[in-house]
Every structure is written in structure tokens, then in C-alpha cells.
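Derivation of every value follows stated rules applied to the coordinates shown; laboratory data play no part. All of these numbers come straight from a predicted model, not from anything done at the bench. Cβ atoms are built from the backbone, for glycine too; each structure is taken alone.
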Structure 1
Amino acid sequence: MELNTDNSVSVAAGAVCRQRTLANSGNDAFSFWKLPETCRPGLEALIEESERNARHYLLEEYLEERQRQPSSILNHYYRFKRFIPEGVRHRLNSIAIRNRRRPAFPDWPCEDALLRVWRLGLAAFMERLETQDMWHLGFWPNGKSCAVVLTHDVESPQGFAAMERMAELEERYGMRSAWNLPLEQYPIDWKRVDELRARGFEFGAHGLRHDGRLFRSEQDFKTLAPRIRRIARDHGLKGFRAPSTLRRAQWIAQLECEFDGSFADTDIFEPQPGGTCSIFPFFLDPTVVELPYTLPQDHTMIHLLRRDPLPMWIRKARWIASWGGMILVLVHPDYCGKGAYLEAYSKLLEYLSQIDNAWHALPSQVAQWWRERNRAELHVIDGQPMVRSDHDGVTPRLLSQEALARWECRA
């Protein structure tokens, strides 16, 4: 096995900072893999190229500009939405989805285009460095194999009332989740929120209402964003997910959230279809970590495709775990809070609890970890890795130990 054994570890802090400006987004292949900092000189052009390629997918630049924002048809739909009974609404949406032309890209339920960008970027680095294996910083704390994150969007008072049943179920499997609340859609019992927080759950903002207004226009956003910021600040809500996942990437940072969950890795069935192609966290902005949901939504499976969600959930979770990615669940207590769908969710939790060496974490923990990992530095002294980090869980690993890298690493 040929290792990178560069002994030049006395790198001045200023020089390191200058080198890292090439990858300050944290989304290029070098930053994604977190390779030794002493390997960076000479790779600048490759790093810039990988940054451009990653951005193409992460910010949905493969879509036309008009597709990266809510459509005018949606604006008309939301004007009449409240007059349409929920069952009729789901039926009409299902018919529309079934008649919608399936896009050539991204694929669904699994899309690996960005994984290939990061893998090919790594291959180019290793070829330039003339090595067959090298150290990097593990994707998850303490050498965990993948991450499991549970999130919920609570659409209605009925969904809010069902939180307790789902919370008890998650506790039974030793898990905790995050609940995203539309802040002005129905009265919120903040005492109940605090009680669940005391049990280890967390809460985020789900916009104000499901009325399509937030990202409809710049003027609407400027009007509504201050109210979201104020209520979120008053109640300690650090995360955000846009109602109906309608989104404009360049505006989300103005909500002053620490992390966002408005994007999927791939979701061609949403009102604003697309996806980041990422089964890992990434930086939507220097201040905001994006946590894309990576399992199909229960709403998609139940109401739009009219299929049992469990087989697809398990199929996708197995695929993500095989690459060491982030299994991020988006389930609504409004739909899965009782009956057969609650049973399906229970079986999903049972499956997730049995994934070997998985890290079960809250969204805030994953976002904080991704920041800490990005700030950490890896150096190699006499063939041995040395980590500079304030986080004890940052762990050096050989690329030949990573399933995602082994396609390119031939040790």
C-alpha cells in the first residue's frame, strides 16, 4: 500500500488560509473528502473545477432559471387551495403527477451524478499526487458508517396532536426527531413544544403558512421573512424548511437560520421539482448548512403515487447506507400519525435502528458536525495522520476504508 507521507506539516496559518480560499464553499471535492492540507498546493485548478461541477448540482443549475423558483401556475393554485377539500386536492395532485412528463434528470429515487463528481475529483487528485491511497477525515463522528436523521413537517392541528404518538414510537427505538412548524397556520401550544424539547426532540420553522407566498416574489419575501426571523428567535428555532419545499437558494440565508432542509437529493414529484443530487450535507451559503431530505416523502408515496411507502423507504435507505451517506427522513404526522401508515413508520424505524454503526442524530447536531469537520485540518507526519480540530470525533481514515472511494482507490 502506497501512502502519502509528506512531512511538510509546518504550514504557516496564513498560507493555509490563502490556499483554502480556493475552496471556501466547502463543497469542492478536496473539501468534501477533507484530504491533508499539505496536499493542496498544485491541486488548485482541479479544486476549482470540482467546485464548479458540484455547484451545478447542489444549486440546481442544471435547471433553467424559471424552474429554480415557484411557477406562476402555483400562484393561481394557492389562491383557491383553501376552498378545495383535502381529499379532492390529493386526488387532483395525484392525477397531475401521473400525467406529468418524467424528466430525463435527475433520476428517482436514486441519483448518483454528484457522487461521481466527487469520486472523479478524488481520482484526479490521486493521479496528480501519484498515490494509490491516502488519509482523509471520516464523513461522520468517531468513524460512524452513515448518518440517520428523522424530521417531520407538522401541517395541521391534527398533525400537532399526533406528535406524541410518533415521539413515543421513536423513543422506543432510542431515537429523537425534529418537528418543523408553520408558525402562523394554526395556534401552536409552545408549552407542549417545550415538553418535547425536554425529552430530547427539537423544533424548526416551516415558514408561516402553506400559501405559496414566501418565495413568490422578492417583495413577498421581504415582507414575510422578518416575521419568520422574529418568531424563530423568540422560540429558539434554529432550522428552517420551506412550506411545500418551494425555495430560492439565494434568499434562504436571509432567514438567519443555522441550517436548512428545503431541498431533496432528488424529488421530481414536488410542486417545484429538482434536487441537489447530494446524500451528504453541504454548504448552501458560508453560514447555512443544507441538510437535503434523502428518503421519498410519505406524502409523495401515499397521496401522489398511491403506493406503500415502506418498500421504497428501505430500498433507498439501503442504497444511501451503502455509500456512507445521510439517511434523512421527512414524514408528516398528519399522514403517518395513526393506523397503517404509523405501522409502516414503525417498521422503518426498526430497520434504521439495525443499520450497523450508524450515527443517529438531530439535524442541529449534523449541521454543527459538518461545520466542525469543514474547519478541521488533516496533516500527515511520517505516514501517520494528525488532526487539528476542536471536535474529538473528527477521525482520520484511509480512503481504501470508504465504500464511496473504493471505486477509485486501488490499494
Structure 2
Amino acid sequence: MYKASAGVTLPTSIIGSLPRPSWYDAVLGSQSFLQAMLHSRYREQYEDAVSCFLRAQETAGLDICTDGDAHYDEQVAGMSWQSYALTHMDGFASTPQPTAYKIGAVAFPRGHILHDSLEARVFPKIVGPVGRGRLQYAAMWKVAQRTTKRPVKFGTILPELLAAAVADDYYKDPVERTFALSEALNEELHDLADAGCPVIQMEEPQIHMVPARGKAFGKLDSDDLVKVFNNTVKGLRSKTEVWCHTCWGNPSQQRMFRDVQSYQPTLQALNRVDADALTFETCSSGAGDLKAIGEVVKDKKIVIGVIDHHTLQVERPDQIAALIREALTHIPAERLIISSDCGMGREGMGRRHATYKMVAMVLGTNMVRKELGLPEAECLAADARYSLTVAK
């Protein structure tokens, strides 16, 4: 069900996370979000951070906003993306422990920045049946949506990555564990959709990773992972707009793979996920897959990344416009959404860089909108009337 992107041609958004303000030092930890919001200091900092994130997106001119993933704590390599769910769902031990990663080949030697991300995998193990617990996604979304009139998208990690992150003393095998997590997430996401969230984004199914990493747990191929995705979102598309976000990894704003990867081997599988929109990393990994994406994906909207989350170099609007024009040779404008490749808040980027990347995205999109005779978005950040230096 298209809600946030309905009736807008070439809408703009970002994938999710933004760099935390330097003053935002409140820590959620394992307490529930609603419990933390009882504390005036945490509530003030959290609401102020969400307001900053939303205002930056509004000033840039984005059509669909996010809350910047403000509930994530400031952990090495952005590890809170995984640890939040693992410390707030039912069925997990109260004490975390160092945990090996159990999905595909991930090996970074000592001396590489991403070795720290392996050392930061300190998660609780599963000791009983998993449940949605205290995820409280709907409450987080409400805090953001009551702060802006623009639609706010809310994202969550997918079950196979959670299943790969933890030790397990309860389930018989990782596939059983994955589907148990899938059921629990589905219950939580229905609560989020029922609250009115206009876009729910499912983040990083491992479907496209199978050619690069092998089967998940040595068992689940791309087709199996489509079933996991579809089970996790079952029933949601009758209530809200569902996005499936894919990229090639982003801990500490680093590349996970030495060589640029391609979506082409798994496009047919990705096209079978029960989602309204598919996102693709097409800036930092290049536009080489656009033709194949356009040929395979015919009944979903396609979200292309036009800004690189790995680098502090701010893209020029004309570069972004050129990438959008290339995409339009393969994808109809009414099915194209413009976004970032991935999140910009995974430890390595500052707020000012992220802000100007969003501004550049809107300015580049406006160039193409003007060429197509479409309304341009207001970008207050680039409005000459508000420049602090006026040329004479």
C-alpha cells in the first residue's frame, strides 16, 4: 500500500541513521524506551535529537523523513543496530557475552578498523522462546511523527542477522531460531503499522549476500531468505508501505568487501519479496546494475542511492542529477525514489557532512524535476535569501 510515496514523483528520502549530536550523551542501554522516557534528562535529549534530525531533513527538502535512528546508543561500528533488538526482546539472557558472528565469511585481522566491530559483538544469548518483548517501535515512531507533518519512515533489522549474532541454548537449529525471531518481529511491526506508520523499512535481508558469503548458516539460500522476509512482513502491505533495504555493509562507514559487488545474481529473488519498494546501493557501488534492475523489477518502486555513506566527500548536485538521469533510462519516473545508499550514522560521519549530502541530493533531484516539468522541492539550506554572506 503506497502511502508516503503515493502521488509524489521522484520523492527523496534517506535510508535511516544520522550522526548523533555531540551533546546527545544519554544512554538507553537495556531499559525500555518508555521507561527511559520517564527520566527528564533522557526525554529532553531524545526529543531534541529527533527534532534536530527531522529539521535537518526538512531544511534540505526531503519528502520522506526518518527519526535518524535516535534510539540507538553510540556503539562501536554502529553495533546498536543489532544490539538494540537483542537486548529488548523476550527470551534473551540478562547478561551479554562476547559472541562470534555466524553468517558467512567475515574476517578482519587485528590492525583493521573492522576488527573492533568483531570485538564489539557482546550480546546476550537466547535462553528461552523469543518474543517481541520491549521493542516499542510504535512509541518511537510517534515521538518523531508528532514533530513533523512529513511522513516518517521507521526501519528495523531482519531476523536472519539477529539469529546470526547470538549464541543459543534454546532452539534446535539456526533456521528454527530465525523463524522464531521472524514471528516476533512481525507481531511488533503490526503494532507499528496499526499506530499509523506510513513506511516500514526492513533492513538488510541477506538475499543478495548469498553469492558473496554463501548460504546463511550453510543452509538458507536466496529463495529460503525470501521466505524469511515474506514471513516477517506478512499482512503488513494491507496496512502500510513496506520497503526492503539492501546494501553491501556499513559498519563504521567502511566497505565490507574489497571488490564492488553486483545485485544481478539475485535480482529475481529480490523481486519476489513482499515489499512495495526495493532499495539499491547505486552510488558507492556504481550504476552498473541499473539496466538489469529495470529489466527485472517491474511491479515495485525502486529506491536508488545517489549519495555515498562511506565518504565525507559531499556529492555535487550535477553528479546526482546525472545518476538519476541514468536510472530514468531504465526505470519509469513514477516508480523511482531517490535516497542515500545506506545510513550515515554508523560512527564515521559528522552532522554537517550528512546535512550537506542531503541538501545535494535534493538539489540534484530538483535539476531533474525541472527538466521533467515537475514541481521542485523547497530547499531552505540553499535559499540565497538566507545566506549569511551576501555578495555585492
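Between 1, 2, which one scores greatest on volume of the Cα convex hull per residue in Å³, for residues 50-265 alone? Provide the component values of the computation, followed by the final result.
Details: 1: 175; 2: 134.
If we compare volume of the Cα convex hull per residue in Å³, for residues 50-265 alone over 1, 2, the biggest value is for 1.
Can you say which of 1, 2 returns 27 when relative contact order in percent (Cα under 8 Å, 6 or more apart) is computed?
Traced to structure 1.
Out of 1, 2, which one gives -12000 for helix-only ellipticity at 222 nm (-39500 (n - 2.57) for each DSSP H run of 4 or more, over all residues; to 500) as computed from the coordinates?
Structure of origin is 1.
Taking distance in nm of label points 7 Å out along Cα→Cβ at positions 82 and 210 for each of 1, 2, which is largest?
Largest one: structure 2.
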